[in-house]
Structure 1
Amino acid sequence: MLARGCLCTSCMKDVPTLRSLALKAGVHHTTLSRALRNDPRLPETTRLRLIELAKTEGYQTDALRTRCMAALQRGKAAHAPEVIGLLTGKTRFREGEEPFKAFCRNISQRAEELGYRIEELWADEPGMTPARLNKVIRARGIEGIIIPPSFESPDGKLGLNLTHVACVLHSHAIFEPRLHGVEAHNFPNMLLVIEKLWQLNYRRIGLMLYLGIDKSTSHEWEGAYHYFHAKHPELETVPVFYSDTFEDERMLGWVKSSRLEVVVGAYPYHAEFFRGRGFRVPEELGCVSMGVHPWDLPMAGLDMRAPDIDRAAVDVVVAQLNRNEKGIPSVPRDVLIEGIWHDGPTVQMRPAPGQRASTQNQSRGDSAF
């Protein structure tokens, strides 16, 4: 019986090596290695023939050796690290608003740590088509691609040939094909925020969803919001506010008609917006962001740990490359990162509901005299 991990001559003599298998196939061992990596630069007939031969002969790649060799090769060529492509559209690499610039810094730093560099693939370049972009990817030898949250596709589909590429989707920039992804863990993130507001004695909590974020979070924010209300019937039900644009005046009507105590999903400028409409923030109305960032105005809300999500995108691509996994995955996997609560000046501890009712009754009693 062959012992697991045995390296004796009698057990190993029938196991083909890369060189022995290449000799049998009549090709150089580097050609065989490229075929087993499904390198598109080899003719398809050659690749398929060599892959089939490897299966027939029982050849298996050594995953640990592959990773070590990849690391050694990158170390020897520090001046020319391997490339990971970043698919961009209207917003170019390292341009645009600060959230995207920070994303570019984060993935570039992580790529450098792992021996790679980020190279832009500009899908909106004049004259660029999916077919031409496929050729660019192959010509540059790019085998890994990150699709950022800023990438826009009119129909939610990606028209690239991913057969020879390892991909990762950051958040929900596209919906087809289904790829490995990294994103914030939206359901527990919303539960964390609502639970914190509950502890601060907020009872009329409104959820505002601008710019189609309900779809981009797979409706998990709404699901968590309604779930928490179902578990706490003493919370007053408030309809969710939806808008594909920044309809602040219509949103203001929703706040007033719902008699809200706090708005979840507010943007940094909303605190001043509400103050300008006569609200005292946070005394009368709280504002909570679902994405607190250091470059924004101070707010209470969720720190999504965006740098960790960005860095995870690079990790997922590199892991696929090290395992020689390319193409559309048969079983897509997601890396979900939970956020943490961030204290800020736009919410405060409110009186307990019983104390609040007593104060209101006392106020009504005083006004009667």
Structure 2
Amino acid sequence: MSVRKRTWTTCKGEAKEAWIVDYADGTGQRRIRTFDRKKEADAYAAKARVEVGAGTHIALSGDITIAVAAENWIKRVEAEGRERGTLRQYRQHIDLHIVPRIGRLKLAKLTGRDIEHFRDALLAGMSRALARKVLVSLKSLLKVAHCGHVTADVSIGKSQRAERKLEIGRDIPTPGEIKRLVEATANKPKLRALLLTAAMTGLRASELRGLRWSDVDLKAEELHVRQRADRFCAIGAPKTEESRRTVPLAPDVLFALKQWKLACPKGALDLVFPTARGAIEYHANTLRSLHPVMRDAGVVDKDGKSKYALHAFRHFFASWCINPKERGGRELPAKVAQTLLGHSSITMTLDRYGHLFPSGSDRTELAEAARTLLA
């Protein structure tokens, strides 16, 4: 196996250079790969050397394009049983962005510079957040096609300036707004139970829509997150293993759920918040049912429209867990908040809600600690 530099002059007199990896695969057939940079060539040579020795090396066919690799990848993802919404997003990335831009490129000739050009074109034509998602999809399909090394040094970082921190009263309901909303559901047992459960357990909208009465233990005063309903009303497992969790129920939530259970429509799915026929409620319909309540409670924006979406109540639960007791919160440690929210890592909790934790700049506490230390 060798890595060597090749130089040549085009018909227009332009000097060109490239790095060649020349080697024999596991069957003894000669293979040649071309790279723009020596670093890329060395990385591929090292990887191929190990794979050939282990008998796992796969030599790319010269005819396979990114478009073909993309279709192979999406079929593999489908076979793994990924959710319909996830497949739909991947398909959009492929059809709208990946194939139109670089679908004709052959994997055997793909270079890091091609991926860099692709990344730059994405950033020039769409939001940074969407560009990151499309690039991740490209990286995933290339990894499956055994070309992951080409994208190793190409990425799109998060824009810290563009990320807006959650604010109470704008993104997160205030305690006063929650109180008014609950009061506005005095004669609406389903909406009262839904609002209290959302605000005081932090369940995701999909988890609320998939919640079963068998998951609610009224005697033990807790509920268990064991399944969710996706946007297409298909029941499936929670988002991650950490999403499977047990959440304690406050007395007000318990009372509201007990009242609602008496009137709740029965259905084969045993859902807590079903349609009138006991079926899974669509997310849009669940949110639409709260519009009159928000209007009656005065929780609206300047145009008179509902101020918050369902996910805002999950944000409220997080802030309620985090806030100090003197501000009406529970003052729970970050690790406990992470567990109750079902986040996959404490980093996710701190990235999202870290600015809501007490800053430690309380001057009274500081002065008292200093007196104790120096006494």
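Taking Rg/Rh (Cα atoms, Kirkwood Rh), for residues 175-214 alone as the criterion, the top-ranked structure out of 1, 2 is 1, with the highest value. Suppose you compute FRET efficiency 1/(1 + (r/R0)^6) of positions 247 and 279 (r between Cβ atoms, R0 = 30 Å, to 0.05) for every structure in 1, 2: which one lands on 0.95? Comparing all candidates, it corresponds to 1.
Determine which structure produced the value 29.1 for mean projected area of the Cα convex hull in nm², calculated from the coordinates; the candidates are 1, 2. The read-out comes from structure 2. Structures 1, 2 were compared on relative contact order in percent (Cα under 8 Å, 6 or more apart), and the highest value belongs to 1.
Starting from the value 19.5, 62: which structure in 1, 2 was Rg and Dmax of the Cα atoms in Å, for residues 95-238 alone calculated from? The read-out comes from structure 1.
FYI, it's all coordinate maths here, none of it is from the lab. This structure is a prediction, so every number in the text was calculated from the model and none was measured. Cβ atoms are built from the backbone, for glycine too; each structure is taken alone.
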